[in-house]
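There are structures below to look over.
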Structure 1
Amino acid sequence: MTPYQVLHVQDGFASLKTVRSVIPHLIFLDYQLPGMDGLECLDVFRATKGMEQVPIIFMSANLSDQARRHKDVFLLEKPFELESVIHLVKQALGDERGP
């Protein structure tokens, strides 16, 4: 089993600050964030050097049509089952062994 390090941040601004020093292998991004919504955060991630191809799992109980149009993210609707999360992580990382 591959170990993973998880970093948790409270809002979009904190996530943008974090990726200045740590380029993640995968991002879970909520649509409804305080201060900056997930779509705004996603756009900044994609415009950040080194972040263009980082897999992003976009999650929300209320995914907008605009969010659904993004073809470069994985969508996870709340509520979700653990198996759905594991499947998307495997798919996003291209790791059939999974976490």
Structure 2
Amino acid sequence: MSKRYSAEFKRDAVSLACSPGRNVTEVARELGISSEGLRGWVRQARIDSGQGPAGAATTDEKAELARVKRELAEVKKANAILLKAAAFVCPERKGAAGVGR
């Protein structure tokens, strides 16, 4: 079961892991978190600061993509409802203009 950590906790953990003389495994053990989880946070922090690989999505970009995907799903659902309503109200036009697809 995954735990949710605050942005502040993640930021502090990344800061500790990136400090000189420290490594991710050691810091993760001290904080009682997964070393792989902390490695992911460190990797994402580097991407967010512009030090990641070319084309890697920042946290803000990932959040925007998730928002757009949710919005698209909502629009698709509304469209499906409208198509069903149109087919019910105008059954003779079922095949016209994409109604009933």
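Quick note: the coordinates plus some simple rules give every number you see, no bench work behind them. Remember, predicted model here, so these are calculated numbers, not experimental data. Cβ atoms are built from the backbone, for glycine too; each structure is taken alone.
Looking at structures 1, 2, which one was distance in nm of label points 7 Å out along Cα→Cβ at positions 60 and 76 calculated from, given that it came out as 2.8? Matching structure: 2.
So Cα extents along the principal axes in Å, for residues 44-83 alone, computed for just one structure, reads 32, 23, 14; which one of 1, 2 is that?
On the way: 1: 32, 23, 14; 2: 47, 14, 8.
Of the options listed, only 1 reproduces it.
Among candidates 1, 2, the computation of mean projected area of the Cα convex hull in nm² that gave 6.3 used structure 1. Of structures 1, 2, which gives 2.8 when distance in nm of label points 7 Å out along Cα→Cβ at positions 20 and 52 is computed from the coordinates? The structure behind it is 2. Here the criterion is distance in nm of label points 7 Å out along Cα→Cβ at positions 12 and 68, and among 1, 2 the highest value is seen for 2. When relative contact order in percent (Cα under 8 Å, 6 or more apart) is computed across structures 1, 2, the figure 13 traces back to 2.
Of structures 1, 2, which gives -21500 when helix-only ellipticity at 222 nm (-39500 (n - 2.57) for each DSSP H run of 4 or more, over all residues; to 500) is computed from the coordinates?
Numbers: 1: -9000; 2: -21500.
Value -21500 for helix-only ellipticity at 222 nm (-39500 (n - 2.57) for each DSSP H run of 4 or more, over all residues; to 500) corresponds to 2 out of 1, 2.
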